[in-house]
Structure formats: structure tokens, C-alpha cells
Structure 1
Amino acid sequence: METIFDIGMYDGADTRYYLECGFQVIAVEANPDLVQSATERFRDQIASGQLTCVNAAISPNGEAVELALSGADLGSSSIFTERVAYRQPIGSIKVPGVTLPQLFERYGVTHYLKVDIEGADRLCVLSLTSSNRPRFLSFEVSDDVNELVEHTEKIGFKHFKIIHQLSFRELANQECVYDRVARRLMWYLGYAEPRMIRRRGRFFASGHSSGPVPWRSNGRRYSGEETPARLREARASNTLHGWYDIHATLD
């Protein structure tokens, strides 16, 4: 059974998807309340050994760190206090720390590494090497995206996609006719943005899920050289809307 590392488990939406697809999952989450909820929700999968929940934050040296808590959304808590400053901060707690290499040493190198940890994605991505890289990788687009794409390309990743976090469309397809018509119809009927998005034959929670795994995600693939250039062009033309993930593959 191949393994997926869900780094930043949040409410378990991605973890559930990976489990239902038959993967063994190592779910890492800093917030103990979210881990407790997942422990109760996935008790059968934990008992069978298909799921392991790790209550820890990815930290630079594996030592315990302060987690700044967001009162607006527990999933927006971060080891970087400034990330929570505008999200109703409600204090901080000390949580265990771990590095990605330590997780690999404990559980083995993964088939797919999903990273979404509120500003700390680089701690995972930059610790990847040509000897411990997964076959598939996803991480959030932030100010350091050029550095992270360059690093992943150097260690062997060949193809990349820029995936919108709410629609799960590749950047080139985010304003496709189907989505525009569906959005207008919803607005006409008095509904807000959809909470669930159907992609690849199943529904994903918009804003709570990373969407389909990279080998099933929307759109064509681009090179490491093209990817930062595409982001620059999109920023210049004001066509970046909201949050995006990078999907990277070795093939």
C-alpha cells in the first residue's frame, strides 16, 4: 500500500479522500484539537493501521515551537505569529516539533507529499533532496514560490501545475466557460459560491480540501522554467484570484 503524507491535516477532508482511495496516510497536524477530532472520526482507520495521526508542527530543527492560534479558523493557526494577526488571534500554545526528514526516517519516503501549513511549506520543500523526494508534491503558492519551484526542479521534478485552491482548476482554465456559466446561474438563483466542487467524479470541499491528487488534477503540465513566468504574467494582468497550490511531478 503506497503512502501519502498529509502535512497540515486541518479538518481531515484530504485525509478522508486519501483513505477512501486506498492509501496509507501519515497525517501531521500541529493543533491538538484538530488531531483529537480526527482521532475520533477515523478511529477505525487508525485501529487498522491505515492512518497515523502525528500531533506536531514542522519546525526548523525538530524542537517544540509556539503555535499562534486563530480564533477565526483553527486551521489558520501558524508557527508564524504574523500570519494570525488578522485572523482573530486567541493566544498560543507550545506544540511538539518535527522535521520532514525525521518523519521520513520514522515512516519511510512517501509516494505523494501534500504540504499546506500556513507559511511553513518551505521548511518541508527545502528539506527534500534527490534521495528522499516523493513522486508527487503539492505546496501553497507564497512569496517564496520561485525559490521553491527552482529547488524542486533541481532535485528532479519536471512538470508543474498552478491549481486554484477553491475551484481546483489549473491557472489556464480558471475562467473556463463551464465555470462562468455555473457561477452566473448560482448567483441568479440567489446562491453564494459553492461549498462543494465536483472534480474527477467526486465532490471536494471548496476551501477545506486540496482537491484531486496531482496525477488526477486539472489541466496540462508546464516546465519549471514556465511556472514562475506564468505566475508573473498572471500577477501583471491581475488574473490571480485568491490562493493557489503548485502540483509537481517527477514524470
Structure 2
Amino acid sequence: MAYANPVLLVTGASRGIGAATAKLAAEHGFDVAVNYLHNATAANDVASAVAATGRRAITIQGDMARDEDVTRVIDATVREFGLLTHLVYNSGVTGPQARLEATDPKVLRDVFDLNVLGAFLCLRAAIPLMSIRHGRTGGAVVLLSSAAATIGSAGEYVWYAASKAAIDCMTIGLARELASDGIRVNAVAPGLIDTEIHAPGRLERMAPQIPLGRPGTADEVAQTIVFLLSDAASYVTGSVLRVAGGR
């Protein structure tokens, strides 16, 4: 379905993959709600880049692990733009690198609260605003998984890998559940991408394991996300598309 003025909410959009996605989506005709947690300056820079393309932008602070913040962010998006047609759930954390027995239980809870529960909360709030069952236009959702979901991240972030495996399951289940609502649900599973999420030295240490010989960029992941949001992917739902350089 083509949208005259598609409206996209990108969570965690002040930096990295989220920021790259917001900017690229604007170039493809989306108005963009830029959610951020702490860095208002970076979020405003992303919004300025969106506005420079001629599209509308808004920045909205909110912690996607908190249900009240999720509701506020979704409501602010619809209040500003009048509707919501597309969603990218990009919020996520890894916690410190460690073996499981050395990891504080709070880290485990924080990772699952944001990476998994936050995605559920955000979709739960967005569905009535997108679904044709609720008199809306339908739309598309892209969730951020990770190649870690199938690699496991042993000795580093097993809990993070497990949280992203949950995203893969969520993608398949909700794609089937929401197909009749006119909502496509897909995920992108980045591999080693040059963003701030990595511990110092990790990119250099892991790069030799990548068949293409280098880490990816946030822009390369954003290209895949925007494809999945677009009408070019109109028959694609329930897919987890790996963007990992062959790893």
C-alpha cells in the first residue's frame, strides 16, 4: 500500500543504526519521529537532517523499557503527525562483556526489559494506530535483531544474544498475527557493525571472522531497514534479514 505521507517512529534514533535509518527514511519520503533516551543534542541533529530533506521531524525523549514512556512517545507521534504508519524498534543494550556467572542479575533484567519487553510494549501501543482492523491504514514494522541470536555470543553477551533470539521469534509470530491487520513485521539482524555499542577493541578483534573482511556500517543496515519498510517489500513479512558480511 502506498502512503501519501508515511509517518515513521524510530526508537533509539539519536545515534548509530537508528539515526542512519531516520535520515535515510526521510530521503525516501517519510516523516520521522526521533525517539531518544539521553542525548537530546544528537536527536536534534538527526531531526535537522530529516527536515533538510523537506520532511517533517519531531524529537521525543522516552525510555522504551517503561510502559508509561512508550505510551507517551506513541501519543506524541500521533499528536504531531496525525497518524502512525511505520515503526522501527531499534532500542537495545548489551550490558558489560562477561561470562554469565560474573554478570549482575540487574544487567540481565535491564537487557530483557529494553530489548524484548520494550519491543512488545511499543508494538502493543502501535498496533491499534496502524491496523486496518481498527480503521487505520495498515503499515510495516522492522525490529532490530542481531546475528548474535544464532551465534550465541559465548563469553561476551549470551543474555544479549538470547534477547535477540526472542526478537526473531516475535517477528515470525507477530507477522502471522498481524497479516490480516495489514501490518507487515520483519527484522534485520546486523552482524559486526561500526557503532558505539561495541566495547573498545572489539571491532578490530572480531573483523578477521567476517568473510567480507570488515565491519559493516550503520548506513548499510539502514538501507535494508528502509527496503523492508517500503512498498518494494510488499510481499515480505515474517523475515529476519541478516546483514552481517557473511558471518
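Since every read-out is calculated from the coordinates, none of them should be taken as a lab result. None of these values were measured; they are calculated from a predicted model. Cβ atoms are built from the backbone, for glycine too; each structure is taken alone.
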Structures 1, 2, by distance in nm of label points 7 Å out along Cα→Cβ at positions 97 and 137: label with the highest value: 2
One of 1, 2 was used to calculate helix-only ellipticity at 222 nm (-39500 (n - 2.57) for each DSSP H run of 4 or more, over all residues; to 500), giving -8000; which? 1
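For which of 1, 2 does log10 I(q)/I(0) by the Debye sum over Cα atoms at q = 0.13, 0.17 Å⁻¹, for residues 105-208 alone, calculated from the coordinates, equal -0.61, -0.90?
Structure 1 accounts for this read-out.
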Mean count of other Cβ atoms within 10 Å over residues 33-40 derived as 16.2 - corresponding label from 1, 2: 1
When FRET efficiency 1/(1 + (r/R0)^6) of positions 17 and 201 (r between Cβ atoms, R0 = 25 Å, to 0.05) is calculated for each of the structures 1, 2, which structure yields the highest value? 1
On FRET efficiency 1/(1 + (r/R0)^6) of positions 129 and 169 (r between Cβ atoms, R0 = 25 Å, to 0.05), which of the structures labelled 1, 2 is highest? 2
